[in-house]
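Chemist: What follows is a set of structures for review.
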Structure I
Amino acid sequence: MSDEINEQILETLFQLVRNFKGSMSENIEHSHLTMLQCQALECIKKKLGTHMGDIAEHFSTTMPTATALIDKLIAAKLVKRENDVHDRRIVKIHLTKSGEKLLIEAKKQRAEKMSKLLSYLPEQDKLNLLRILNTLAQKSETL
């Protein structure tokens, strides 16, 4: 019975993510961005002078994978690379003005979608969901 419940939880989580991701693509301006690319923009925004290693670490991936992700954002003119003035081997990643604007719009759209989705739940259920998700997120770091 427990395995069946676990499988149902997993399937429901995947369905929720797919539905949420799909609804984010409805806006034509953001449709070319993947969820991963949006998360990369957020990561870069949070830490000024982000290094490629920071991106790889944030997504628990390899440097070549992180580089490929950033290269796509550079091609879209959403981020730019900049060599460190003291050590040319260090490359910092910064948002462009277009990247900042797009991130603000995408976050606003995501917040609106999440607010609408969560409006179906009473406040106590939202608090319980947040508590449960935080617990799972913390425990997942040790897996």
Structure II
Amino acid sequence: MVDAETERFTVGVFQDIAWAQKGVDALKQAGFPVESLTILMKDGPDAPAFIERALGAAAERVELAGIGAALGRGPLVATLGAGDLPKLGLARTMRRVGFQSHDGRIFDVLTGRGGVLVAVQSESRAADALAILHSYGGGNAAIGAWTGRV
């Protein structure tokens, strides 16, 4: 086990863009800055426009092991390492931000099935972010609790 400084993320996976839009809008209304939000989803016809509309910037193409072509933007994508995502995928890289391997597998499966992963980087307001994600349909929403473990 290697100790490492990690950022605290709260993550939920929405069933589709419509639900994710409601969740992202609620996070913004609650005062979470756009720079703290991450959206990651399989590439599809509506994905680029949704990410740009929600986060105010173009999505980045990311290859995810086991899922394939995806689009994402935000601090979680940078923290997980775009170079490692094609080799290791979400299931194995989510440990870097405090999630246990079974959580990573759940996020990986839900995103692979077309879900929209939304993450919030905010240690001080992690409980608020969790409540909002749950309230707006963010399935398996959780806070990365294992900070400092890789």
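Chemist: Out of I, II, which structure matches -22000 when helix-only ellipticity at 222 nm (-39500 (n - 2.57) for each DSSP H run of 4 or more, over all residues; to 500) is calculated?
Modeler: It traces back to I.
Chemist: From which structure (I, II) was relative contact order in percent (Cα under 8 Å, 6 or more apart) calculated, if the value obtained is 20? Write out the running numbers ahead of the final one.
Modeler: On the way: I: 20; II: 43.
Label of the source structure: I.
Chemist: Kindly point out which one of I, II the value 0.8 was derived from, the read-out being distance in nm of label points 7 Å out along Cα→Cβ at positions 61 and 93.
Modeler: I
Chemist: Given a value of 10.9 for mean projected area of the Cα convex hull in nm², point me to the structure among I, II it was derived from.
Modeler: I
Chemist: Determine which structure produced the value 49 for percent of Cα pairs over 17 Å apart, for residues 77-116 alone, calculated from the coordinates; the candidates are I, II.
Modeler: I
Chemist: For distance in nm of label points 7 Å out along Cα→Cβ at positions 85 and 125, find whichever of I, II sits highest and give me its label.
Modeler: Working: I: 5.5; II: 2.4.
Comparing I, II, the top value of distance in nm of label points 7 Å out along Cα→Cβ at positions 85 and 125 belongs to I.
No lab work stands behind these numbers, since they all come straight from the coordinates. Owing to the predicted nature of the structure, the values given are computational and were not obtained by experimental measurement. Cβ atoms are built from the backbone, for glycine too; each structure is taken alone.
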